[in-house]
Structure P
Amino acid sequence: MEIEFDWRDAALGTRIRVALWLRDEVGEGGTFKKQTLRAAIQGAEQVDRRMRDLRPAGWEIRTYRDKPSLQADELFLEKVGLPVWEREHRAAGLRQISAKTRRFVFERDGHMCRRCGAAAGEAYPDDPGSRARLTLGHVNPHKSGGGANAEELITECARCNETVKHLTGSQMSREQVWDRIKELPVKHKKDLLAWMAVDARPLNAAERAWGMYRQLPAGVRDGVRRDLEALLES
């Protein structure tokens, strides 16, 4: 007896629900908007990311970058891939990152987002009500089916992980970014240019220690802070 799967079933994983929604509501050759997908799969985490995870399983989803007729917020379902809702295909295309590799990358990157510099649990300066949650992304965010080797991975906060792929979040305009850059002191402009050249912000020893400190439980952090205060006063 064939089992019928429904994208409205919240008990299914987000990746499966996204695949079913694309199959049933969009169909091959159909165009859809990211906002429409998010509105349909409400209450699920990282809907856009789960959609990208379908690509290595043979799902061909085009953006305005490779199909110029699309608007910036539109996507085109060119091909329905493997039926990931079926048990034998549920792991198809998923990149398995080992715990060892995950730990190595976080430690290598100082437990800080290598794109914006936020440490785990740290509030964003432009959004104090939101705190950074660290995850792993790919050095080349637009490469479908990227590997799971440490050299291909980078520590990112969840906000940067989504934004750099141009699939979520409102983007600042070039003019807004340039106005902010022009206001920087000359030294900071030079620092920023150096970071741009390598597409990363090198961490100094204090920043690395900060990232490690943010990994500690709140009570332990209080003790470390008091110890440091006492050390500096002695």
Structure Q
Amino acid sequence: MSTNVGFVLVSHSPLVATAVADLAAEMAPDVQIEAVGGAPGGGFGTDVNAVFAACERVESTCERVVLMADLGSARMAAEMAIELTELAEDGTPRRVIGPGPFLEGSVAGAAKAQTGAKLAAVVRTVASALEMWREHIKPENTVVLSPATGQSEGFQTQVTVVDDEGLHARPAALLAQLASEQPCTILINGVAADSMMDILLLGVKKGESVIISSPDPHGEEPVRIVAAALAAGLSM
């Protein structure tokens, strides 16, 4: 399987670039992810030529490239890789900067790309990772509502999470992918089940119960599919 969007991760440290790429690959095994870290002669820094070469490798299999950069010259190199490339045939950018934190944005964006999402949706997901760090988003201040409650349409069911990691890391990515494959909107505790970041913000642990629902009048079967997968263990 190949995806529409690939990633180039640019860091001052080769260890950091590789570690983040490895983590993202756990959530998105079919997404091409290139890690670029360190100066040309070794040590900390940025190798502009290596960034360009990584972009070209990703473009050999993907239509679009998201460049994630940690700071300083890494971001400058990523911006150069964007400025010095031609637009796609439809006039849109082939390469873009990922507008989110290096680690969280890379992981969330790659997980979204794994679903086959187009560039705009992947970039929105990268940006949504910023929400994890905003002061006003705290678990104790989050009110979770189920849209199916009190409605005549829709369907919901309760399921206990059995994955050892709860709904974190790979289980969250797998749940988001499964939900995105359904023909209707799927919610988990009232938030979008096809959004890895929304799932992570719920902070669900092993042994806790969640509500899987859909406001769609024909959503019973998709809800049961997602609930069954969750009850069986997503990463087992």
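Work out which structure the value 136 belongs to, where volume of the Cα convex hull per residue in Å³ was derived from one of P, Q.
Q
Thinking of P, Q, which structure, once distance in nm of label points 7 Å out along Cα→Cβ at positions 42 and 58 is computed, gives back 3.4?
P
Which structure, out of P, Q, was Cα extents along the principal axes in Å, for residues 130-185 alone calculated from, if the result is 39, 25, 24?
This value belongs to structure P.
If distance in nm of label points 7 Å out along Cα→Cβ at positions 10 and 202 is calculated from each of P, Q, which structure is the one that comes out at 3.7?
Q
Consider the structures P, Q: one of them gives 21.5 for mean count of other Cβ atoms within 10 Å over residues 98-105 as calculated from the coordinates. Say which.
Working through the options, I get structure Q.
Read-outs throughout are calculated quantities, based only on the coordinates presented, and are distinct from any laboratory measurement. Quick caveat, the model's predicted, so the values are computed rather than measured. Cβ atoms are built from the backbone, for glycine too; each structure is taken alone.
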